[in-house]
Structures are given as C-alpha cells and as structure tokens.
Structure I
Amino acid sequence: MNGKQRYFIQLSYNGTNYHGWQIQKNAVSVQEILNDRLSIILRQPIETTGCGRTDTGVHAKQFFAHFDMERYTDHRLWTMDEKENIVRSINAVLPKDIAVKRVFPVAEKAHARFDATLRTYEYHIHFSKDPFKQGYSWELRDRPDINLMNAAAKIMAEYTDFSCFSKSNTQVKTNNCKISVAEWFETENGIVFRISADRFLRNMVRAIVGTLMMVGRKEIEPEDVRHIIESKNRSNAGTSVPACGLYLTEVLY
C-alpha cells in the first residue's frame, strides 16, 4: 500500500540537558534527538512537529508531536498493531531523560500544534534546601505573599493581549491569549503556580511568574499588574524566573 499515515506521539522529558524542544543550530534539542531515534526504529527519515516549543531547561510532563510515516508492505510496522513493542523499542534508544508514552494514528490533517485547544504549565518554588529538587524547582529563602499573588493573577484573566510578557522580536501574528486558569497553591515545602490558556507566547509564563513575585514581595501592588499589561511593554514586567521550575503539564485537543 502506498502513501503516508500520520501519527501522534506522546512523550515527557527532563529539559535540563536540552536547549528546548525545537531544533536549532549548534545546540542539542529534544526534537533533534526524537527525530533521530524515530528514524532508526521506523527505518525511514522522520520529522516531528511539536505541540509548541519549550525554552532551554524547561521540562514537559506531557508533550505531543506528530509525524508522517510511509506505509510499508510490512503490515505490523505501518499499522502499529504492536503499539507497546514499538513504544518499548523507541524508549530503548532514547536517552533516559526522554520517555515516549504512546504512539497512535490520527487523521491525515491532524496537527499537534494547531489543533491543541488548551495548554497548562506549572511553576514550582521551594523554600528549604532540598537536593532532590535541585534542577526541578526554584529555591527561595523568603516566602512571598501568596494571597497578593493570587489577587494579581485573577486580574490577568480580564485581558487577552500579553505583549508585556513576551520575548521581543518573536515572529507571531498576534500576542493575544485566552487565560482560563491562573492560580497559586501551597505544597508541602513550597508553592506552585498553575496557568492554562489556549496558547502561550515565548517566555510568557516565566515573565508572568517574575511579575507576580514582585507582587508577592510587596514591591508592587496587585493592581499594578493591570497597568503593566496595558502598557504592552516587556520592560515594565518582572524579570523572567529560572527555567528549572517550569513544566508543561497538559495539552488538550
């Protein structure tokens, strides 16, 4: 049988050793490694398209990509009847910080990025030295005021243009995003910020967390976030927080 079949692949990765998801010159990315290993296992050149792009050092608990695969006369390979064996084979050649969860066929025009309707990120912060959180959470000495930060986070849901939180000179058509969840909550030894939206701008979550930390430290008032957003000026927002605490946790279609 001729032609191609499109597949979605679900994976997770520890981003510490990678310069983000997307392939780039002179730097190792998750996409580059995945393309290479899939090409080995599936015995043909494979190019994946991700559901988004994560920055250097950012982790993903749930990430989707799609790829097209030539249909073989070997029925087992192109129908992927033995899905568990194929997942096991791919994982066997991937480094230990990238793990494939599922591979499944989708419609011809299904798109990992454009068909996603919701994405959720979490940012983790802890307050006492913990060797098991090194590289996976941001360590702070002083606790910010979580109530003030939640008051400021609620304000963001009133807006759609988040130019003030975007990295400059990005090639996107719009800086509009629809935020449905933006909240802080306590954990055993820290706090976590969870945010869900239909899309995110480059560096957006880390810039938001940096701005909300200014509120939590009482450097600015919650209402000042409104003025920052309306200014559409990145220099008015807070400094981007370290990448180690950021996770892409969920992608919905």
Structure II
Amino acid sequence: MINTRYYIELAYKGTDYHGWQIQPNAITVQETLEEALSVKLQQEIRVVGAGRTDTGVHAKFFVAHFDSSKNIDNKTIFGLNNILPNDIVVYDIKKVNPNFNARFDAQSRTYKYYITNKKSPFLIETTTFVKEKINLNILNRASNILFNYTDFTSFSKLHTDTKTNNCKIFYAKWYIENEIIVFEITADRFLRNMVRSIVGTLLDVNAGKKTISEFSKIIESKDRRNAGKSAPAQGLFLTKIEYDRNIFIN
C-alpha cells in the first residue's frame, strides 16, 4: 500500500520523560508516541520530531512527521489520545507533501522560560524559583546584545554533532505574564542546551555576578566555560514552530 506523510501537532509535559528523543533504558516522548501510533494504526510507526528537548523540558507546541498507509481522521486523534498518557496530547494530524520534514523544514522556533520570585508547591514542575529580584530593564538590555551575534558556541552543549553553531535570533525579550517572569526567544534554529545556557548567564547578570559588557565578551569568547550554569529544565517550554503553509495537502 502507498504511504502518506502526516504532520502531527502535539504538546507534552516533560517532567516524567528523559526528553523527546528515543534513548536506551529511558522513557521518552518519542517512544511513547510511536507506541501509541503503532497500536492505533496497527502498523509499525516511526516519527521524526522537529527537534529534541532535554529531560524535564516541556512543549506547549511540538511537531513531528510520520508515514502511514492508513487513513487518519478525527476519530483517529480521539482514539490516540485515549491511548496516550495524560501528560501527552495530540491536537491535530494533517496530510503533508511527501518530502516534508518536521525538523529541516522548520523556519523558526520559539521558546519561553518561566521564572517566579514566589516559591510555590504548585509551580515547581513548570517554573524556576529565583530568589533574587528580577530587573527587567537590565535583562532586556543584556538580551538585546544577542542580536549582534550569530555564533553562539558559548551557549552550546559541548561535543555535539552540530556542523555549525550559527543561529539567527529574531526576538528576545523579558516580560511579566500573570505574575510570572517570562523570557521569550525566537530563532531560526537553536543549539543543544542554548536557551537554558542563555537564561542561566542572563540571571548571573541580573544578580550582579556578571556585567552587561561581560555578557558580550562571553559570546565573543566562543567558550562554554565562560558562560553561566544552565537554568533548570523545568522552566523551559517550546511554544511555537513556524512552517510554510504550502506544506499541507487539502
């Protein structure tokens, strides 16, 4: 039978998963989704994600693609969500062009990092508690420096298989949303651990451990050892991925 390529839109709370990507002896979102799809469609399904999120990181919006010879409709999505655990939900499945690739066709990605200054037992899995008072003016002044650079080696996880550490940042801003401090950043691509490394280093600037001038020098050094510690995983959410609308088949 002829396979059709499908775009699948989902969200997940990453607390109980060792990230998106399949790995031995660990529960991952990719493996859980593949198992549910295989059961529902009664054929072996392999999915390719738009990227990889680390252990404990969440996705309010995530995209993957897979091939199947089965016809998929709203009943399929409903049944799939009955199989999946409560911390993973599928929102939509659509037919796409046969050459669509969820990872390589993404035009931009947006992450949000959530911080609270008030310790709360109800937010410990989805925000990071920071005791220092947050100065949005200083943080935004430092964040604006990111637009001056494209090589973010200083914020990349070491020893990855990435061919280039160049990224184009389109948006980076700190603001308050429903009493939660938010750092939002959009780029054409992100390096492994990049957002958490940027947040951790910016929080050092906020705390007075580093100056805004030193933040520039950290980027220019292209040395991960000069940057701050990565911010904890639980505060990070992937929130948006942009694609060309022409990928879909009506």
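With mean count of other Cβ atoms within 10 Å over residues 101-108 computed per structure, which member of I, II shows the largest figure?
II
Using the calculated result 3.2 for distance in nm of label points 7 Å out along Cα→Cβ at positions 117 and 157, pick out the matching structure from I, II.
Comparing all candidates, it corresponds to II.
Taking FRET efficiency 1/(1 + (r/R0)^6) of positions 61 and 93 (r between Cβ atoms, R0 = 25 Å, to 0.05) as the quantity of interest, name the structure among I, II where it is greatest.
II
Quick check on the output: 3.2 is distance in nm of label points 7 Å out along Cα→Cβ at positions 5 and 165, derived from one of I, II. Which one produced it?
Going through each structure in turn, the value belongs to II.
Computing distance in nm of label points 7 Å out along Cα→Cβ at positions 45 and 189 for each of I, II, which one ends up highest?
On the way: I: 4.8; II: 2.8.
Evaluating distance in nm of label points 7 Å out along Cα→Cβ at positions 45 and 189 on every structure, the highest lands on I.
Rule-based calculations on the coordinates, nothing more; no lab input. Source: prediction; values computed, not measured. Cβ atoms are built from the backbone, for glycine too; each structure is taken alone.
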